[in-house]
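Below you'll find the structures, each written out as structure tokens.
What follows draws every value from the coordinates through simple rules; no lab data is involved. Predicted model, so just to flag it, every value in this text is computed and none were measured.
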Structure P
């Protein structure tokens, strides 16, 4: 990978990691579902007028938009509001990688290897450490909401995979059209009319920054750069870099909210990320230590 492309990939993971702290900044004044709805509204409009429609049925695009918008980011926002720190949320969301493997077993008839099961067990041990935290950076409700978001991300991955689209960016942009309305409805049903009372007054500088950061650097630009790199290089060269997201997530939360990174979090982070490496890239890592054949 070219050095400039490597820097671009690292920058994207940094943006994605810091985004969890930016979400928390927006939640200081806005309802979690309203915040997510505004994010996807800006992702779709006016961009959708300049990007051609994806090459798949719109019902598939709509399904992805609802799962990605409401199930993933609506629930992650709710989880952060309910007590999951930005750092912990960015780490727990990585469980989507494991859940996607199990979704592949169910919906795509893919097999689960022994090394994937070992990796999953390691990550579960890390999750147990997170549940045991008593420093106020996680609550069971917040954890449950973020885990639901991870599950939704896995379902979204399956929908995207089964769609067979060749226009991934167009698929993303057009899917954003179907996220705002259900998110705004969820905001009404969970919080009531007060979710929209004085919304314009609550759109202070920090809230506006939060919405804009989530819509453009995080979603549109971030996914565009990432998908470009995926198309340019082998997936095995790009995908592992996503493991940097929780590191930047904890760094951002520590810098902005003074989140303490104690021994338990370091152990949890190590176990979960190591589990991901074992499950997703164990064969490649093991091959590095095999003696080369000699003639």
Structure Q
């Protein structure tokens, strides 16, 4: 059944998700400050709105994919007076759990549901329609929008109450960041000692050190000559800060979290903020005088 929905934020994830919603036959109103990405969505079959508020008018579900907590809060504040009663706001942004909980309360006061629903899978997952979505919030609201989510997701899991989706997403990004840093340190040291990178990667991907980062993401990014940007280092730096701020209220020591955040801070200081977050590994390459480019990925 066709639904009328809104989508605000057409970046690397949002623009690709909109294409899936349109292809599934839904009426999608879109808004973004970037005119070019709005035009691309319109060419794919979406409708352009003059503002986030206008996009939300008459929508059964309003999707957000925005860069920071402050922007999410501002956009939700703009949307709520114009949202339909009973509508569901689905926030695919990665923000802090407390902001998500606060927005859920504000939305409920207006007769609107708010789900924190951050995604994992990156550009490739958004393109293929296989994103993993971790959801915090009301179960009934989730079931209301689940058919929409399943047009571009391979997994939709309700974690628990409001904010819990963000808790798991921030943990996911921390683990990924630590994995990238550990691989960068180990692989650089390995190559510096004269071992062929292709051989090392071939062995490690069949060993206990294997991970999605090593076997899937690095070959498309770090190991190539071009090193394309799928997820900017600036965004990972932001997410690590959100994790630390959120987790700092508890009694858990966070030595690895702080160390990897420092490494990403160095990457930003060295001008790599707009590059892919795997470019944090260039910190090690610079010291060792090597480049982690496989012959296979360079073809």
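P, Q: which one has Cα extents along the principal axes in Å, as calculated, at 64, 47, 33? Working through the options, I get structure Q. Assign the value 14, calculated as relative contact order in percent (Cα under 8 Å, 6 or more apart), to the correct structure from P, Q. Attributed to the structure labelled Q. If Cα extents along the principal axes in Å, for residues 157-196 alone computes to 42, 17, 9, which of P, Q did it come from? Computing Cα extents along the principal axes in Å, for residues 157-196 alone on every structure in P, Q gives 42, 17, 9 only for P.
I have -14500 for helix-only ellipticity at 222 nm (-39500 (n - 2.57) for each DSSP H run of 4 or more, over all residues; to 500), calculated from one of the structures P, Q. Which structure is it?
Answer by label: Q.
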